[in-house]
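Trainee: Given below, in the form of structure tokens, are the structures.
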Structure I
Amino acid sequence: MDEMEPTDAFSVLGNEIRVGILRELADVMGESSDSRPSFSTLRERVGVDDPGKFNYHLDRLRGTFVEKTDDGYVLRYPGLMVVSAIRAGTYTGVVDTETVETGEDCPRCGGDLTATYGDGFLELACDEDELLSRVLLPPGATEGRTTEELLELANRSARRDMGHAADGVCPYCWGQVDATVRWPEETSLFEGKSASDPKVRYDCKRGWANIEVPLAGVATLHPAVVAFYHDHGVNVRDWPFVGLSYSGTEQAILSEDPVRVSVTLREDGAEMRVVLDDEGTVVDTERVKRAGEKESR
């Protein structure tokens, strides 16, 4: 993949007219995905009287952010991402940091959960100041939403990112990820043949991004598990993302070579066992106990 220098790309955006061109082309696309405004139509929409001046700025955008077709002009993918970031307030939005009570209990200690939004992150912590979850949300996400709605949005966003990572895709740069099952430092991998709060860590091969997901959270992405909960009237997509610790689940290490770890999920008297490998990939599922039945052996 050929790449231009980031400084060259970003320097092109440092002009009000060029940003206006990108905004108007995005609006045109929203009005009709097939529309391609002509030079004169686009100039009128942006509000520039001088054709020569407008042509200069439009030409600076062509190739990277804007494409000229036989029918007119259209945004390329980078242009769309720039406008999306502008409207999400990613680079320009300012939101005062605020902490509110969620009315929920911490799944680990039973204390009160608080939600804090600031600097592009929504954080959930208990009253013991333990950080339980941190989700990226642009400032624009807070506009017109209550705290409850923002938490729900964070829940959906977290599960979306978790799904991408489990599929081997970084949710931020779309690169590849490495996945590794990890345990707390004080717990040896096979000590006592039991697992304490294991997580799957997804590390982007390109750089900074990493996501840690409780093993039970990864298990709930599997269709068989979704169906298991659906049969009991539960939609796993509605679970609060802080609940991904799933204190009601049970983990056990089944074998060392190859590494196999089981997660037992329980709902309404029924149980399901999910077996994962050392990269957090589900390799087997089994309903080991149905509601009202004794556990099968």
Structure II
Amino acid sequence: MSTTEAKIASPKRRLGDVVFANLTRGAGLIILIALAGVAIFLTVEGAPAFKAGPDDLSGAANFMAYVWPLVFGTLLAAFLALLIAVPLAIGVALAVSHYAPRQIATVIGYMVDLLAAVPSVIYGLWGGLFLGPRLVPLYDWLAEHLSWIPFFAGPASTTGRTILTASIVLAIMVLPIVTAISREIFAQTPRLNEEAALALGATRWEMIRLSVLPYAKSGIVSAAMLGLGRALGETMAVAMVLSASGVITFNLISSTNPSTIAANIALTFADATGLQVNALIASGLVLFVITFAVNFAARWIVSRNEVRA
């Protein structure tokens, strides 16, 4: 290989490129170190709780019996939030990308994105003081007419502070995440596929059903899982809305509600001492593992979608 060919094969890197590359590697390394530090701290500080007794675990026989109702409440609230938020987010994303005029779509997009900037404590105040009381008549109707369904067995809450109210608040909080990702995925649908479907006589909905949604399927799943990760870790909004008693129940409209891990930590940490603190940290470790697994799965789905694209 000649000298000229060698220069062409391995061009000299500019100083700016080298500095930027090293800075990005350093930033990534810092994130990994921080993540490892959090995991080590939670593991070391939470380990004593695995041998704690009922006096330090709110009467639970062991740590598993203590944390399982909290895991149940966390997953139930997050699942209900996704059940509400994902269909609404897909509808809003489709309206912005394919239905609404450009000016209106831009305003809708800005308004949805603005929801992500509202502090969670504001959602908590709104959910507990405004939304909850206004849902009481609905809960009374559900308990009266649909009590044969375990979800609405009642008796209905008189304050509206139920797991369903908390899930509605969580749904509004995760809506911007799911909507933004879905909107970007819908916008990336090959224009040729859409035009081909319309040229064959398909209506706009048929074109979306046959061309847009199949292309965006993986993206929608990843958006939902990222929203799930957001819902799992929410603290103040749930703590301010939910009237929790730490039980396992599928009744969504009763005053007897399961608590979540994050809300339980926020509400009880100030008064905890000794092994009680270790138990709360250990429950935080459980939430950390669940959230990490959800976000890892979401990133894996996104990467698969990018490879296919």
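All of the numbers you see were taken from the coordinates with simple rules; none came from a lab. Computed from a predicted model, the values in this text were never measured in an experiment. Cβ atoms are built from the backbone, for glycine too; each structure is taken alone.
Trainee: Starting from the value 4.4: which structure in I, II was distance in nm of label points 7 Å out along Cα→Cβ at positions 47 and 223 calculated from?
Mentor: Only one of I, II returns 4.4 for distance in nm of label points 7 Å out along Cα→Cβ at positions 47 and 223, namely II.
Trainee: Follow-up. Once FRET efficiency 1/(1 + (r/R0)^6) of positions 119 and 167 (r between Cβ atoms, R0 = 30 Å, to 0.05) is calculated for every structure in I, II, which label goes with the largest value?
Mentor: Working: I: 0.60; II: 0.95.
The maximum falls on structure II.
Trainee: Another question, then. Could you figure out which one of I, II the value -8500 for helix-only ellipticity at 222 nm (-39500 (n - 2.57) for each DSSP H run of 4 or more, over all residues; to 500) was computed from? Please list the in-between numbers first.
Mentor: Working: I: -8500; II: -23000.
Corresponding structure: I.
Trainee: Also, quick follow-up: Could you tell me which structure in I, II was used to calculate mean count of other Cβ atoms within 10 Å over residues 159-166 as 25.2?
Mentor: Details: I: 19.4; II: 25.2.
Computing mean count of other Cβ atoms within 10 Å over residues 159-166 on every structure in I, II gives 25.2 only for II.
Trainee: Okay, next question. Thinking of I, II, which structure, once relative contact order in percent (Cα under 8 Å, 6 or more apart) is computed, gives back 9? Each step should come with its number before you reach the end.
Mentor: Working: I: 9; II: 27.
Computing relative contact order in percent (Cα under 8 Å, 6 or more apart) on every structure in I, II gives 9 only for I.
Trainee: If you rank structures I, II by distance in nm of label points 7 Å out along Cα→Cβ at positions 183 and 271, which sits at the top with the largest value?
Mentor: On the way: I: 2.0; II: 4.4.
Result for distance in nm of label points 7 Å out along Cα→Cβ at positions 183 and 271 over I, II: largest is II.
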